[in-house]
Structure 1
Amino acid sequence: MANVNGTVRRATSEDVNAVVELDRAAPVGRERSTLLTARVESGEVIIFERDGRVLGYAVIRARSFFGRDFIELLCVSFSSRRSGVGSALLRRAVGMSSTERIFTSTNKSNAPMTGFLEKIGWRFSGELEGIDDGDPEMVYYQDATPDH
C-alpha cells in the first residue's frame, strides 16, 4: 500500500469536536459523543489528519479484550475511504499496542470492513453471537509490531 499523505497522532481535547462530527456522519444509528469525548480525554483515540482536517480516527482500549488491546472503533470520512487512511490508522494502532496481539471486530453485515481487514492481513479469530441479534460480531487479530 502506498503511503498516504497525512499524520497519525493521538487526539487531544482540541480534536473532540472534529472526532464527534466525523462520527456523526457515519451511519451507526446511535449517538456516541459522550463515549468519544471520554475516550479522547483518556488518551485512547488516534486521528489521521491532513491539512488541519481530521479524516479518520481509531479508539484503542488497552488490555480490554481478554487482556489484549482492542480497537473499539475505526471511522474514516466517507470521502477519504479507500485512500489509505484506515490502513494508516490500523498500522499505527498495531505499532502502539501494549500487548503482543491486538484485536478488533465488526458486524458480519459490514462487508466493506470485513473485506478491508482481510485485505490488509488481519486474521479471523471467530464469531460472537448475542451482541446484535441476527448480526454476529466478527473478531479479527493482528500480531503487534511495537514501534516505540
Structure 2
Amino acid sequence: MRLVTFEVAGGCYGLPIEDVLEVAELGPISCVPTLPPPIGGVMNHHGDALPVLQPGVLFDIGSAELPAPEHALVLVRGSDETADRLAVPVDRVIGLVDARPATADGSALLVERQPIGGRLVNILDTACLFERAVGVIARSVGNPDPGRGGER
C-alpha cells in the first residue's frame, strides 16, 4: 500500500495515494455563511469552490496548537466528475512511503498505526475522514456564531 504522509500538530499521518488528488497551495479561505470560520470554509481550486475543513476539527486537536498551514491535501472520494472533494490543510507533507496493508476493518478514522521510516504513522481511512467532515458540517450549521462571509 502506498501512502502520502504528512504532519498535523506534530503527529504523522498517512492516506492512501489513490485518495489524494493533489497537494495544493492553501489559498485564501472564504467563509460560508452557515459555517463558523474555525470549522472551515471554501477555497478556489482550479475555478471551483473546494470545501476546506480545519485539521483541528477533523483530527480532534485544539486549534490553538496548530501553526498556519501553507498546503492542503486535496482528497477525492469517487472516480468520476461527481466525485466528492475535500481540502485538508496540513503542516507539512513528508512524502510517499510504502506500508503493509492495514489489518483493521476500516470502520474508524484511524485504521492502524505502523512504524515506517523511523516514525509512527497514523494510517487514516479516507471514507471515514469524509464522513467525519460531513458530520462536522452538519453539527456546525445553525451555530450561533456563523461565518460572516468574505475571506480570512
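Table for the structure above
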{"item": "Which entry (1, 2) yields the derived value -3500 for helix-only ellipticity at 222 nm (-39500 (n - 2.57) for each DSSP H run of 4 or more, over all residues; to 500)", "result": "2"}
{"item": "Per distance in nm of label points 7 Å out along Cα→Cβ at positions 16 and 32, the highest-valued of structures 1, 2", "result": "2"}
{"item": "At a computed 1.5 (distance in nm of label points 7 Å out along Cα→Cβ at positions 40 and 72), which of 1, 2", "result": "1"}
{"item": "Computed 11, 42, 39, 7, 0 for P(r) over Cα pairs in 10 Å bins from 0, in percent - originating structure among 1, 2", "result": "1"}
{"item": "When relative contact order in percent (Cα under 8 Å, 6 or more apart) is computed for each of 1, 2, the largest belongs to", "result": "2"}
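None of the figures in this text is laboratory data; all of them are computed from the coordinates on show. All figures in this text were calculated on a predicted structure; none of them were measured in a lab. Cβ atoms are built from the backbone, for glycine too; each structure is taken alone.
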